[in-house]
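Trainee: What follows are several structures.
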Structure 1
Amino acid sequence: MTQPTDSAAALRALLHHERANLLAQFESIPAELRATSAGEGEGGWSAAQIIEHCARVEGSVARMIAKSGEMPRTATPEELQSALLTERTIGWVRERTAKVEAPERVRPTGTLDADAAVAQLQASREALLVAFSTTDDAVLDGVAFPHPFLGPLTLRSWVELTAHHDARHAAQMAELRSA
């Protein structure tokens, strides 16, 4: 089980590791099949759609962090403590046994080919890393935004969540490849 990260360097390493795994799973699917959908629902997304979804989630997190400087820090220390990722929530995100339907705003449009989806994913990672590295630690740890399934998370937890989200969808791609 992956533990929550406790330093910026550890978080960057986790982001890099999980993204490399996601892309390796994507590349293991033959290029001519990357846009082929496996059916209905989240489990039915094509490899390109999975990549697009990950990019949309990560881009949303980058925008959230970029806007955070304008947000009041009104959360109490207790609220901020409960807005941290835990081993349990990390496990819930990474394990694919709990099926969830992505909110509309982060569902893939299905209009991107595989190359465009990967380009969007690279751009979203760059935006996330810029936002993360240029935002004060007091903001990253002092502002919480609600997650649709996990409840409030600090901005730093949202950044970490993107790595675990990549792991979830790397497993989905492995399932797609096996199907």
Structure 2
Amino acid sequence: MNTKIEDFIKENKKEFDTDRPSANLWDKIEQELVKKNKKKKFDIRLWMSIAASVIVLLGLIFISEFPIKKNKLSIADVNPAYATRQVKFVSLIEEKRDSLQIFAEASPELYKKFSADLQTLNVAYDGLRKQLPSSPNQQLIVKAMVKNLEMQLQLVSQQLSIISEVSQFKKENRI
């Protein structure tokens, strides 16, 4: 069956080849290619403006994400000896706060009062920390910050002893 079709095409080949492209066809194709190449021409001004925009955007992001270190002054920058005391006090305060929270379920009213007292000292500490970068006498502010932490530690220790005494009293009165 395929041979019949092939034989028919071979015998009638001249009749199939009657449609030929016009002589102007190649000229039209060439003109279209030239037009497309002109449109794709490299524009240096466009790329330079894109690069400048990216640089400005990255600069703004860098400035907003990494503020000047002067606002982030720490105790260690002023006095490393006080920084070690600060770390020690903060860790002890956190440890004792955790112990206080265990007793919070037994005496919620007392825990709220204790938390309010501790919050007052925390607000004072935050105020001192904000004053530190702009203070002319940073050493004095650092001493006050460490003293505040020391007071927080004493307060939490006293609160723990009061809560344990209250718990002990409640146990004795139940029996």
Structure 3
Amino acid sequence: MSLDNKNIQGADALLEKLEEARRYLETDALTVIGQEAVNFFKNNFQVEGFVDSAVTKWASRKTKREGGTNGQKTLTKSGDLGDSIDFRVQGNTVIIYTDLPYAEIHNNGGEVPVTPQMKKYFWAKHMEANENGRVDVAEQYKYMALAKKLVFPKRQFIGPSEKLNENINGKLTRDLTKILS
């Protein structure tokens, strides 16, 4: 005895839903994962820390800023770093990235040697701050001009995260449940 879809009530509808779920997994799921990750990592700038199973807060600024930006969130003076986070799909892989050259030193921390060109810039900013009566800022530039290296603390904003994985699993589960119901 053979069975076909005519013998099983609702089989055609089920097959259509399964086909739609397959299409979602093949065409949309990686984009959903990428967008979830980008939004998640951009949110780290709002909480001023990296969200994993818990939030690891970033070290606060030690230096004052010129132009009245004190009180502004860490790593957000221009907003370019957070805005630069994007994703691309390569085959079956989602790659989250930023193309800004200074992103890695902020994300991982590290040291940068002070070059003669940097010293010249820091001395010019020192003089400018002194002329504007910003002695506290001038002292910071003097310190940087005299330093052999600048140390950047780790302020991770991109990386593996348990919470992100939970968010992605929840989103995919909701989408597939909606398709199959």
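Laboratory data are not the source of any read-out in this text; all were calculated from the coordinates shown. Keep in mind it's a predicted model, so treat the numbers as computed, not measured. Cβ atoms are built from the backbone, for glycine too; each structure is taken alone.
Trainee: Using mean projected area of the Cα convex hull in nm² as the calculated read-out, with 9.7 as its value, let me know the right label among 1, 2, 3.
Mentor: Of the structures listed, the value fits 1.
Trainee: Among 1, 2, 3, considering only relative contact order in percent (Cα under 8 Å, 6 or more apart), which has the greatest calculated value?
Mentor: Once relative contact order in percent (Cα under 8 Å, 6 or more apart) is worked out for each structure, 1 has the highest.
Trainee: Next question. Work out the source of -15500 here, i.e. which of 1, 2, 3 gives that when helix-only ellipticity at 222 nm (-39500 (n - 2.57) for each DSSP H run of 4 or more, over all residues; to 500) is computed.
Mentor: Label of the originating structure: 3.
Trainee: Now for a separate question. From 1, 2, 3, which structure was distance in nm of label points 7 Å out along Cα→Cβ at positions 11 and 147 = 7.2 calculated on?
Mentor: 3
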